[in-house]
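Computed from the coordinates by the stated procedures, all read-outs in this text should not be read as laboratory data. Everything numeric in this text was worked out from a predicted model, so none of it was measured. Cβ atoms are built from the backbone, for glycine too; each structure is taken alone.
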Structure 1
């Protein structure tokens, strides 16, 4: 990102330029005049007027356009995708192979069939929805973007200052595929601290605002326009995910190995920066099942790191937290060697990955970057007491269990607030009708349709 925030605090109306699939050239500080918040607000108003004047397309046409756009973005050599991957790698430190596979997982379920199937479930509205995107995961929010377009809404997408790459390029591709569908979208970039620009976004978003970020960011947002009237807000704040593996008595190693490989991928993709990344894995079985699982997971993460390399650099806070966790686990393991060995540590070089086996731990959030806890359960029914201490609401859980107990466990997880239960290896690819955040997007669309 350019060092001077003001240079990026301007709105860009991408749907008005549908004739190129190429990514934009890098922007340098000296190439742009310093934009004022008032100027940005005026550009937002102009973009909103353009989007509002565009005629909504049928959901069938929108589904076809989105499916074709996603099909382009599934091609590794597609120039806008390649350019975006390069920009993200330079900005985030994540490696291109990791970003490639993460993006593939994110887009995997956005097929024409699933888009067509989703459309009848959505209330119709032609109002404008504002989107305030997060910068932690490239493409995060694509499910809600698809839903809003299928519902007929116009979109004002404010990209994150930390990740202004994916959505402008994706919407340019949509404009090439179908200019009429893309005309209902404007992509904007300005800082959340620009008060007049934020007020204008709220004012123009007569159908409400969808916002992503941590809890503090969501709490800081106010859904009020310049006249003091409130706008509905669907806020997706800080959430956590985990996994449960139930080892049946006498079960062979094949099921465990499949689950380990899938969970290693779930942990690795997006470097655990999103709400669907598992932080803590619980293993129900005999006394040694969880420890063996942790050792297998460490080996799987090491193998996966050879194919999807970890970042060469980590944010200072994350690196410090990982180092502190490792040292604490190391000392606890040394202290307990004379006892029953309730703690064990496996660690990759340069903090590439970390597995901490802590038999009796309650659900814990890790610092991310392939850092995961593994704990033991005597019985799967004990899981609820371990999850009560979760610092944030739960979003997703991978579940590997015999069929006769799986549905019961999935129902229990949903009662605990989990919105997505899946097999290991599928956590980063939720279906399009996934009720993210408890179904906040659907509620916003219902409100907008009134």
Structure 2
């Protein structure tokens, strides 16, 4: 008789174990999300090992796939939260400094990783792709730490703005860099590139329609939400819109983070303070549960088997990306003449990298397959330079994301502590 493991039973155990592991992290002065990820890594990697027969009737891939909607839901709510912190009046107070930081850290990471990867590989298309993926951040880790420690202050506000907007800029950088890399590969085989301008327009199209969709959804949400007297009704509306907007993003390949962030910006910049506070209060009831499941699932998808493949390229990527983000943010802060706390510590709070980077790596693997010259050929296998780039990028980025997802929240906490915006007992 074949046994199946109920998904609700698994989710309940997963959530409870992650919650208590998160509590134990306070004994070692680490953010709770590290505990959630530890449980995810332990369970995810245990289920994946086929020789481990304690739970032979728990299908690893099926369970994680069926819970993937939680990841999208959590990212949508995180992006909405970020957007609701970005009032135009607040951004005006922060001044030009935030814009210069966003551009400097994104292009700093892109250029430094591009140069470093090219120096050790001599491969321009590969270097362009790694450079283009480097600016992509994982805002969930940063926002979760801010919420856990109730951080407040100029650095906290700056972090909200930077981790929100740099994803939009990162998408544009990736789109252009990937188009140039694709052109280089096509030139290796003498193929035409008639659609190069259309390819270059893709990232701009994605950002444009993400913003338009976010504005439309935000306006509709405000029209409907203002009619509710009961806060519980407002919570249902928030969750409904998060599902709808995220579903549209997946369907039309828009940026889920950017679109939901724009929804939040529409709300905070057009509605009375009391209405905005009511939404924030309702979100605070469900976000702890979403964070717990999101980071536990993130841990379950971090395959420790990828770590041995890290190698020199992975180490170079980690060091050059970190230097680019930290150094670029300091240069941008200096140009923008922001406060000392922001200048000294904002770079430490933006290192997390996960889902977006892995998603971009998968795009490279799919779209570059079979492109370029043949570099290896056997009786049953043909490997082109595009195949080599796809496999190298997805393997390296997956391995380095394990490092960044663990170290990122820890450094965010340290940065906020140093800036005096959280007090850890």
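Work out the source of -13500 here, i.e. which of 1, 2 gives that when helix-only ellipticity at 222 nm (-39500 (n - 2.57) for each DSSP H run of 4 or more, over all residues; to 500) is computed. Derived from 1, not from the others. State the single structure among 1, 2 that was used to calculate mean count of other Cβ atoms within 10 Å over residues 112-119, giving 19.9. Label of the source structure: 2. One of 1, 2 was used to calculate relative contact order in percent (Cα under 8 Å, 6 or more apart), giving 28; which? Here the read-out was taken from 2. Tell me which structure, out of 1, 2, gives 4.7 once distance in nm of label points 7 Å out along Cα→Cβ at positions 40 and 384 is calculated. Structure of origin is 1. Each of structures 1, 2 was scored by distance in nm of label points 7 Å out along Cα→Cβ at positions 96 and 336; the highest score is held by 1.
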